[in-house]
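Next come the structures, one after another.
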Structure 1
């Protein structure tokens, strides 16, 4: 019996070559990292407006639906999968046949080569088997096993060929939203945003509301709130520092804004999050 344990090893030894350097082996790619802070959850409702946040997102539709990612629109059904990178604007169309969808979200310190190259992907028998394992590891609270399983899942996704529908969001409005997300530390006046996309402030405001369903100032506020939450959760930055990063003139004005939007002060929010994480 013992020889059976080493038969495979003995049969493969002949394939090996003596290394030139006994201390230099196969290395992981520079800055390689596994998915971390992984969440699995289900939604059956439609958000009122486009959102963007700092996490990677996998969307598994459980009913036919229209989904928007940046300026692209996708017609999805069961067996499809959307991969959404951080800060990409996403929106489930209210006119979709159904809203039932499952999410996996996670964080990475930097972009990884194993991540899907396309928004739209399709499931396969192999990825479904890995998904079954992911559910077990998540319910069993095994973060290391879960990270490895999600890594295997991501590397085995198959890009799907999906006919594109006419973009819902024009390039100009998509560029305006991208400029906002990249410059939340600035005052972000309508005139400055309009100048970046070669539009008049009035035309920008009208088209932004028409194409996103959200007023320009409401979108800016929602993004500042989302990124403020991220800073409070993930950093030790002071309220004053976060205020500057999110475009507020002072910590007090940021605190008033945050409390009005969430019902909690920034410090109370941070304390409550740390107690539940």
Structure 2
């Protein structure tokens, strides 16, 4: 298993792989979630029997959580219970909602190695032009990321229209960079565009919430945010997912800013002054009218 400080909570790990499990593996996952507090004292045979799956299926699911053995998995369960990691309850209050976002952000930090965040910033730095691909709710995150990096002096744009994405993916160069954003990693339009870009040897960074997704198979570098659907049942339609995607984009921007502090400061100051002057001009024209 990976180092403990580079692991999501087990609930988030299950979230991350759940859409890509087989039917029988999902039964194992559902059982694990429902009986989490009792797992440490159960044998593999009893887990499999109560989940109504074979022992091989139960172990295959445990392996997909990056544990090398049943004993290691049980140890992870015990540690999580002791550390009181986030449970599968839905948010009932504003504070519960805030705590949930904090937990997702913490999991996102843990699951991505710092060197991978730095590498993403380096790939951005080496590109002639950066395209943030995303549609649906992920399109909002793509637009926010493009806006953030543009204000830092980067030559970039968000591509959220499916037809425009299709056309762009057929003409990009090896010196360009795609940052493909998708909660599920299953978006067929985005996957198709990235496959075309792959044929043109365009480097791709993926940002998804599911580690076994088809999109993450296409990336030169894959970053992951903590998934949101399994616990809060928003099915990718809520604000939480957009915030978590924007959070990981912000982590990359912070790494980029550390490489170019003067440039980022200059462009952010210049764009702020320009918009302030624009608004002041509008106010003065309104007064004159």
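Suppose helix-only ellipticity at 222 nm (-39500 (n - 2.57) for each DSSP H run of 4 or more, over all residues; to 500) works out to -13500; of 1, 2, which structure was it derived from? Only one of 1, 2 returns -13500 for helix-only ellipticity at 222 nm (-39500 (n - 2.57) for each DSSP H run of 4 or more, over all residues; to 500), namely 1.
Quick check on the output: 0.85 is FRET efficiency 1/(1 + (r/R0)^6) of positions 18 and 146 (r between Cβ atoms, R0 = 41 Å, to 0.05), derived from one of 1, 2. Which one produced it? Corresponding structure: 2. Source structure of the calculated read-out (Cα extents along the principal axes in Å, for residues 66-185 alone, 44, 37, 24) within 1, 2: 1. Comparing relative contact order in percent (Cα under 8 Å, 6 or more apart) across structures 1, 2, the highest figure is found for 2. Structures 1, 2 were shown, and log10 I(q)/I(0) by the Debye sum over Cα atoms at q = 0.07, 0.09, 0.14, 0.15 Å⁻¹ at -0.35, -0.55, -1.14, -1.27 was computed from 1.
Taken together, the values in this text are just the output of simple stated rules run on the coordinates, not laboratory data. Small disclaimer: the values here were computed from a predicted structure and weren't measured. Cβ atoms are built from the backbone, for glycine too; each structure is taken alone.
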